[in-house]
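Enquirer: The next part holds the structures, each set out as structure tokens.
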Structure I
């Protein structure tokens, strides 16, 4: 057997690297153990009463949802409108032409109160004609967000502003419509479903 010839170029090369069999350094092991112990202690010492400023600023009451209204509590319809409706229908009740229908002078607002209540509770999806103008958008459902007194207050507010002259709506009327339409799971399909309810 002959010895292979080693060329000058090969002699200049470094040897191929190999993986060592050295154990993990002791200080790395101690660091991992210390981090693990810190994590366990941190989790065990954390309480639900931690100030919200330490996190995302939500408190336990924020996570439990809106409190139920006390029986007979007065509800500000203007405040409900401002927080739930004004973004689309605008503070003036004029809506946005071609996008969101107006409430001012709307035949839906001045029409049957049961239809108006049902619209707020279940929303609308599809083409709808308001004051002779076509709209094709989506109105969200508020049956899970607003309680009966809130729906009554906001609709009373809408029916008495911007030139509308409709009468007040009571919580009892909202409760009755909510009960009658409880089986409904989808928004109204615009004019096709709402016209017969006028």
Structure II
């Protein structure tokens, strides 16, 4: 049975590298616990940006932040229409979203990656979305993301900020493979 980081209040856990450096990891990340010592769980990451790296996390009293079970579901399927400014998420609904008209997100099918790190610019929207700092990279390189907000610099920006948590909760447990939560098809029609 799979092991993963439990649900957290803001979508992130602060963990330690084997050198004692603090790093954030997203909730529901698949991990494998190697050992427990001195009230810390030592584990290696099985997916995402830190795939293969080893970390540790302190337990709360004797309670672990790592759980066993099946939390992940299949890949998320999204269609973003640049012209109509609509983001359709299969099984979830349609949401208002924009991209920069002078630097639009490219047409075609692109992976949506497992979150890499909390994004500070999302902090402006925390009053409308608990997970506003969690962004999903679009494509496998570069700086285009799927996130909530009111401005786009070439990302897919969901302007329905108060609906972002619902979108986040759908995406964070979706998996296409060990790097991606799903695929977005970008169209212009």
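What follows is calculated from the coordinates using simple rules that are stated; it is not laboratory data. If you're wondering where the values come from, they're calculated on a predicted model, not measured in any experiment. Cβ atoms are built from the backbone, for glycine too; each structure is taken alone.
Enquirer: Just checking, which of I, II has the largest value of distance in nm of label points 7 Å out along Cα→Cβ at positions 14 and 38?
Expert: On the way: I: 3.4; II: 1.8.
Once distance in nm of label points 7 Å out along Cα→Cβ at positions 14 and 38 is tallied for I, II, the winner is I.
Enquirer: Also: Supply the structure label, taken from I, II, corresponding to Kirkwood radius over Cα pairs in Å, for residues 78-149 alone with the calculated value 12.6. List each step's numbers first, then the result.
Expert: Working: I: 12.6; II: 13.1.
Matching structure: I.
Enquirer: One of I, II was used to compute mean projected area of the Cα convex hull in nm², for residues 126-165 alone, and the answer was 3.7. Which one was it?
Expert: Details: I: 3.7; II: 2.6.
Going label by label, the one that fits is I.
Enquirer: Where does the value 0.35 come from, among I, II, when FRET efficiency 1/(1 + (r/R0)^6) of positions 22 and 46 (r between Cβ atoms, R0 = 35 Å, to 0.05) is the thing being computed? It would help to have the intermediate numbers written out before the result.
Expert: On the way: I: 0.35; II: 0.95.
Source structure: I.
Enquirer: Suppose you compute helix-only ellipticity at 222 nm (-39500 (n - 2.57) for each DSSP H run of 4 or more, over all residues; to 500) for every structure in I, II: which one lands on -11000? Working shown, then result.
Expert: Values: I: -11000; II: -1500.
Clearly, the read-out refers to I.
Enquirer: Out of I, II, which one gives 61 for percent of Cα pairs over 23 Å apart as computed from the coordinates? It would help to have the intermediate numbers written out before the result.
Expert: Details: I: 61; II: 42.
Working through the options, I get structure I.
Enquirer: Identify which of structures I, II gives the largest calculated value of relative contact order in percent (Cα under 8 Å, 6 or more apart).
Expert: Sorting by relative contact order in percent (Cα under 8 Å, 6 or more apart) in descending order puts II first.
Enquirer: Here's another thing I want to ask about it. Using mean count of other Cβ atoms within 10 Å over residues 6-13, single out the structure from I, II with the greatest value. All intermediate terms of the calculation are to be shown ahead of the outcome.
Expert: Details: I: 7.6; II: 15.4.
With respect to mean count of other Cβ atoms within 10 Å over residues 6-13, the highest-scoring structure among I, II is II.
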